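So, here's a batch of structures to check.
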Structure P
Amino acid sequence: MTEIKTVGILGCGLMGSGIAQAAAQSGHKTIVREVNDALNERGKAGITKSLDKFVEKGKLAAADRDATLARLSFTTKIADLKTCDIVIEAVTEDLDTKNTMFKELDGIVGPETIFASNTSSLTIAAMAGVTKRPDKFVGLHFFNPVPLMKLVEVVRTVTTSKGTFDRAFAFARALGKEPITAKDNSGFVVNLLLVPYLLGAIRALEHGVGSVEDIDKAMVLGCGHPMGPLTLLDFVGLDTTYKIAEIMFDEYREAQYAPPPLLKRMVLSGMFGKKSGKGFYDYSSNPPTVSALGL
């Protein structure tokens, strides 16, 4: 089994930069590609800040931080990924956008290069089918924040070869993660179970089962969750959740995956959660207060 030494990352947003940090920190040469220099600089600054926090907390030596940053390079040219042993896509959750990049990459990288997607809701087969290497295509679904979260869902589709899957699984372990095997269905393991729970919390709020604060408090104190479902939705992003729910409902046609009307209204109003400053909670004050939702 050929060892993966050079890693390519498509996208340097929250997930892409986290995956890039994990790859470089574990000793891999890592090449990050974004569409412009400003996004690359923002991603690099985020990685540097994250590594600095590890150093401040005594979890990483300053020399190891510097070595990690030295293994990272950034580019706007997709052709610069030609030497990569694996390319992990972490761009917006849009199938056409992903497939356009994979088709272009297919003619650039070597025949043994593995393609992987960090998608959380699309099927891997929907991407593998547009390339000439469906046997070398897997899902590698990381969790946010990537440097801290141990889980990686390694997804094998109907065309993925055993050798490719084994290499990808070993690579996830080499990053210091705990990989699990997931079937190529929309949502894999975690989101298949998590999304109905989150949407159910919104429906409970719509139906007057409890207030925002009480629903969150109930799941934290009653089930031992680290945060309540409505807080978690604000952190994930209501727009992201809405898009994932639509994709999963389209796949399964089951009511539990259908986006509730309240979620749609909030997204249309620009209430995306913490990243926009307002979701189920208003983050303009510290601590955040419950948003007025007109219920």
Structure Q
Amino acid sequence: MSDDRQSPFRDAHSDRDQAEHVPDTPQSRAPAYRLAFADNDFLCRDELRPVRLQLELLKPELLLDEQGIESTIVLFGGARIPDPEHKEKARTKTLADLSQYYTEAREFARLMTLKSMTTGNRENVIVTGGGPGVMEAGNRGAMDAGGKSIGLSIVLPHEQAPNEYVTPDLSFNFHYFAIRKMHFLMRARAICIFPGGFGTMDELFETLTLIQTGRMQRVPFLLFGRAFWEKVINWEALADAGTISDEDLDLFRFVDTGAEAMDLIENWESAPPRDKMPGR
């Protein structure tokens, strides 16, 4: 990040660099002597959690602003769904069959990125969780179109590096799930949910709850794969039980192809945000 503002004060970079080259003495080696903002051990203290939360919110926000990103199209979906070229390695036949949604995610992201590129990659930029599976397909589709895409990774014991298709300058890493989810939704123009597991379910239901309760404006909310979603979630049973309202079933639509999703997004009739909580 660059800052062209002029200040009469010595800048932090200079002091940090100079502090690394002071004479080696017992005093200069002591943790207390380290500059607070350059002291990783200090920043990781429990008492500094509010500061870390703020930094994790602020850093991607500043960089996305500097890149001119104004709106995004969110892709949520399973990390285990394979590229069809490698579906024979899938752990189950169902996962192998779900590889079709890798293809659809890739094609949808390609089509949306072509549209995004007409705005200079400022609007409708694809954003994924930066990992494998559906996330990889989304970033890959954006690269197929020759455009940019965002990856919001998170540190997990079993995760490796971000997938190779994320635009490097738009590849972020998070410690806090909550802040990461905020960044997914802060610029969202549409939410696309592909088949997935616990993480995808978490993202699906938290976003639906925000819309249902009026904490987030209504945007196109598309569930890819009607057969999958109607099998794993009994939506009608929730409405019949009264734990959600019948009108809550109108908050989302089912789609099966990238082209169908593009058509729905382009012709979506916006509705006002909810001003009350119907039922949960």
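Every number here is computed from the coordinates shown, using simple stated rules; none is lab data. Computed from a predicted model, the values in this text were never measured in an experiment. Cβ atoms are built from the backbone, for glycine too; each structure is taken alone.
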If we compute relative contact order in percent (Cα under 8 Å, 6 or more apart) for structures P, Q, which one ends up with the highest value? Q
Computing mean count of other Cβ atoms within 10 Å over residues 33-40 gives 16.2 for which of P, Q? P
Using the calculated result 1.03 for Cα Rg over 2.2 N^0.38 Å, pick out the matching structure from P, Q. P
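Could you figure out which one of P, Q the value 25.5 for mean count of other Cβ atoms within 10 Å over residues 113-120 was computed from?
Details: P: 25.5; Q: 16.9.
Answer for the origin of the read-out: P.
Once Rg/Rh (Cα atoms, Kirkwood Rh), for residues 65-240 alone is calculated for every structure in P, Q, which label goes with the largest value? List each step's numbers first, then the result.
Details: P: 1.04; Q: 0.95.
Structure P comes out on top.
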